Structure I
Amino acid sequence: MAFIQRRITIVTVRKPPRANLNDELQWFGSSLGLFGQRDKDKSMFRVFLELVKAAKTGRPLSSDAIAETLDLTRGTVVHHINKLIESGIVLYDGRHYWLRDNSLELLIEEVQKDTERTIEDLRKAAREIDQMLGL
C-alpha cells in the first residue's frame with residue numbers, strides 16, 4: 001500500500017509591525033515552516049516568491065525557468081520545490097510547478113482542510129486503538 005505523505009509545520013512567528021509586502025511574505029512562509037535558518041541566501045523564499053508571482057498570472061513554471069530567473073542551480077530549485085510539494089503547497093504535473101491555489105488565502109484554506117482531515121483520521125484511529133487496548 002502506497003502512502004502519500006504531506007508534512008506541514010506551523011510555527012508561531014511574531015508578525016512584524018508595519019511590515020511591507022516582502023516582510024509579510026517572509027512572515028507568511030516562516031509561519032508555514034518553509035524558510036529555515038540554513039537558507040542563508042533566501043533561495044527558498046525566492047523560489048516561493050516566483051511561484052506566487054506565477055499564480056498571479058496563472059502560468060505554471062518549470063524548474064529550469066525558475067533557476068534561470070533566480071540565477072540558482074536547477075538542483076537548488078528542485079530541492080526547494082520538493083519541500084513545497086511535500087507540504088502540499090505546490091503541485092507538479094511532470095513538467096511544471098504551480099501553487100495549489102491562485103491565492104494565498106485559498107491556499108491556507110486547503111491546508112486547513114488537509115489538517116482537519118488528518119486530525120479526524122487520527123481521532124478515529126485513537127478510538128479504535130483505545131478499544132483494542134480496553135481503555
Structure II
Amino acid sequence: MKLPHKAHVAIVDGEHFMVMQNTGQLFEPKLEGAQKPDLTATNFSAGVKHQDDMGQRNGSTDLNELAHGAAAAEWLNAKAISGELTNLLVIADPKTLGEMRRHYHTELQKRLVGEIDKTVTGEPVSKIEQVIAAA
C-alpha cells in the first residue's frame with residue numbers, strides 16, 4: 001500500500017486507540033510518534049442495530065467495544081475538520097472498522113488514504129509496518 005510521507009495511521013480495536021505518523025517513504029512505512037488519545041465512549045447508537053437475542057447470547061456483540069470505535073471515529077473527525085489530519089490510514093478489526101465507518105464525517109472521508117481490516121493492536125511497530133507495506 002502506498003502510505004504518503006507524514007500520513008497519520010490510526011490503530012483501533014474495541015478497547016485500544018493509537019495514532020502514529022509515517023516518517024518513511026511511500027512503499028517503506030516507518031511509524032513514529034505514538035500517541036494514545038483518551039476517549040470517552042458516549043455514543044452507544046450501535047445498540048439499535050445490535051439488539052438481536054442471538055448476538056447478545058453468544059457474546060458476539062459488545063456495545064462498549066462498538067462505542068469505543070465510534071468515539072475513535074469522532075476524535076478523528078474532529079482532527080480532520082480542524083485540519084490536523086491531511087492523510088489518514090485506519091487499521092482496525094473488522095467489527096470496529098464497520099462501526100467507525102458509520103461515524104465518518106465527510107471531511108474525514110476526504111482524507112482517508114486507505115483502510116485495513118485487521119487486528120494489530122498489541123503488535124510491535126515493525127509488524128504493523130509490514131502489514132501496511134503488504135496491503
Self-check item: Per relative contact order in percent (Cα under 8 Å, 6 or more apart), the highest-valued of structures I, II
Solution: II
Exercise. Assuming 48, 31, 22 is Cα extents along the principal axes in Å as calculated from a single structure, say which of I, II it is.
Key: II
Quiz item: To which of I, II does the computed value -19000 (helix-only ellipticity at 222 nm (-39500 (n - 2.57) for each DSSP H run of 4 or more, over all residues; to 500)) belong?
Solution: I
Quiz prompt | Of the structures I, II, the one that 14.4 was derived from, the read-out being mean count of other Cβ atoms within 10 Å over residues 23-30 | solution = II
Quiz item: Can you say which of I, II returns 1.00 when FRET efficiency 1/(1 + (r/R0)^6) of positions 31 and 127 (r between Cβ atoms, R0 = 25 Å, to 0.05) is computed?
Solution: II
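Only the coordinates and a few stated rules stand behind these numbers; no lab work does. Note that the structure is a prediction, hence the values are computed from the model and not measured. Cβ atoms are built from the backbone, for glycine too; each structure is taken alone.
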